[in-house]
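Trainee: Read through the structures below before going on.
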Structure I
Amino acid sequence: MTTLEKLFSLQGKVAIVTGGAQGIGKCVAACMAEVGADIVIFDLQKEKAEAAAKEIGEKTGKKTMALTVDVTKPDQIAAAIAKAGEEMGTLDLLFNNAGIAVHKSAHDVTPEEWLKVINVNLNGIYFMAVEFARYLVKNHRKGAICNTASMSGHIVNRPQEQASYNASKAGVIQLTKSLAVEYVKDGIRVNCISPGYIYTELTGTMRKDWQEKWMDITPYGRYGQPEELAGAVIYLLSDSASFTSGTDLIVDGCYTAV
């Protein structure tokens, strides 16, 4: 193994990926497996999650499994983490990626919609991170967590209105920093990525006029691809980032630079 391969290797590690049934989660999970990690997918979409795990396992030869998990339910999370740890032998890494968006103005979003976005995007990130850290501490293991925030935690998107999403992602960035400082003593690193507009099954179905506006505002003039996030996640979860915690890595095609 070369020095470069050692730097970014996840060989011998077991990683949980939430929201791993499709889109960014599935793509990054596959890339993590390609650099050595065994993969556990947590997702509400049972069939899609199982299919994704099977596909990744067959392609990479790594051990994979899928569990149906609601990230807003702490008891369910704790049970799933315990089961995954038992079946996989151990757990080391968490790509905390599950999230949703509601594109409605503050005038129109209902209290129920607001609470759902905050519950999945912020509370879900918190519940997963805390239960995962508890597992590591209980089993006397060090580890790393990478949360998915967003450039929307730094700026206000246009032309769509999405105050609930923006607020939730800003919360993830500050939560990441707070947990990073708390978990230093436990040997657990906590970082996050802030993607810009990434082309997935969901963004590709958005209104065409919105998509045109997004590409016009983004200096790169194009969507990012899910694969272009994989390197950031692998870096933050690998031993290359052994002195990096509390960091938010923005991957947005220069959107927030102008």
Structure II
Amino acid sequence: MSETTPWPNGRAGCVSLTFDDGHPSQLATAIPAMEGYDLRGTFYVNPRDDYVEWLKPWREAHARGHEIGNHTVQHICSRNFGWHGQRGLEGATLAAIEADILDCAARLAEGVPEQGECTFCYPCYQCFVGEGSTQESYVPVVARHFKAGRGRGESANQPGLVDLSYLWSFPCERMSGSEMIGLVEKAASAGTWAILTFHGVGTGHLSVAEGDFRELCAHLGEHAGRIWTAPVIEATNAVLGWRASRAAD
């Protein structure tokens, strides 16, 4: 008989701490704060120029148990942001997006060769190419290459129901420690999986205050026996194993 939730050792719920864009504050502040409470997270990076050298500290982070995930090389988002001139995702194709994803995967394989698998993160949470009547989802592209892709959503993830190829997450910029703790506690009470998304920690764009982040880490460390904090790939594998066991019952 399968367990009622996928979370190991009878834990009530799961949380994944995820970080986008490889901001320096993640290495300088977030990782030390997490490791002070034996927490591990997922860091979605864009390995560009001199990427092997750039990936060295992320390779070291992986050696300590963190996941280094695929966030594409080019980080293409909607042209409405004004970053990509007239093109952006509206002018992209499925083939171009897949090439960018595979380019990132090749760079990660070279720069973090010990990592056997990782998950994907949609730049700007957006999962489309084209516009209007020609717009298409690239979730199927992600599903071909990854067990899971992280997007943005309205709630924690129901392990038996969520589409793993577009997981929901909570953007945490400017959130207080108590707000973030509330999200993970609500997930734990429901047996679900809360994914929290960060960019800068204490500094940088879309940042969360360092003190609030440390408050969250302290809470997760104190309640580690009840709430499982795991990289996205580990939580994904737990969900897949649990789903398989339920299907076999």
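What follows draws every value from the coordinates through simple rules; no lab data is involved. Keep in mind it's a predicted model, so treat the numbers as computed, not measured. Cβ atoms are built from the backbone, for glycine too; each structure is taken alone.
Trainee: For percent of Cα pairs over 15 Å apart, for residues 92-179 alone, find whichever of I, II sits highest and give me its label.
Mentor: The structure with the largest value is II.
Trainee: One of I, II was used to compute mean count of other Cβ atoms within 10 Å over residues 188-195, and the answer was 25.5. Which one was it?
Mentor: Only one of I, II returns 25.5 for mean count of other Cβ atoms within 10 Å over residues 188-195, namely I.
Trainee: OK, next. When FRET efficiency 1/(1 + (r/R0)^6) of positions 44 and 140 (r between Cβ atoms, R0 = 35 Å, to 0.05) is computed for each of I, II, which one produces 0.95?
Mentor: The correct label is II.
Trainee: Using distance in nm of label points 7 Å out along Cα→Cβ at positions 124 and 212 for the comparison, can you identify which of I, II gives the largest number?
Mentor: Greatest value across I, II: structure I.
Trainee: For relative contact order in percent (Cα under 8 Å, 6 or more apart), the calculated result is 20, so let me know which of I, II that is.
Mentor: Details: I: 20; II: 30.
It must be structure I, since only it matches.
Trainee: With helix-only ellipticity at 222 nm (-39500 (n - 2.57) for each DSSP H run of 4 or more, over all residues; to 500) derived from the coordinates and found to be -14000, which of I, II does the value describe?
Mentor: Computing helix-only ellipticity at 222 nm (-39500 (n - 2.57) for each DSSP H run of 4 or more, over all residues; to 500) on every structure in I, II gives -14000 only for I.
Trainee: I, II: which one has distance in nm of label points 7 Å out along Cα→Cβ at positions 28 and 220, as calculated, at 2.1?
Mentor: II
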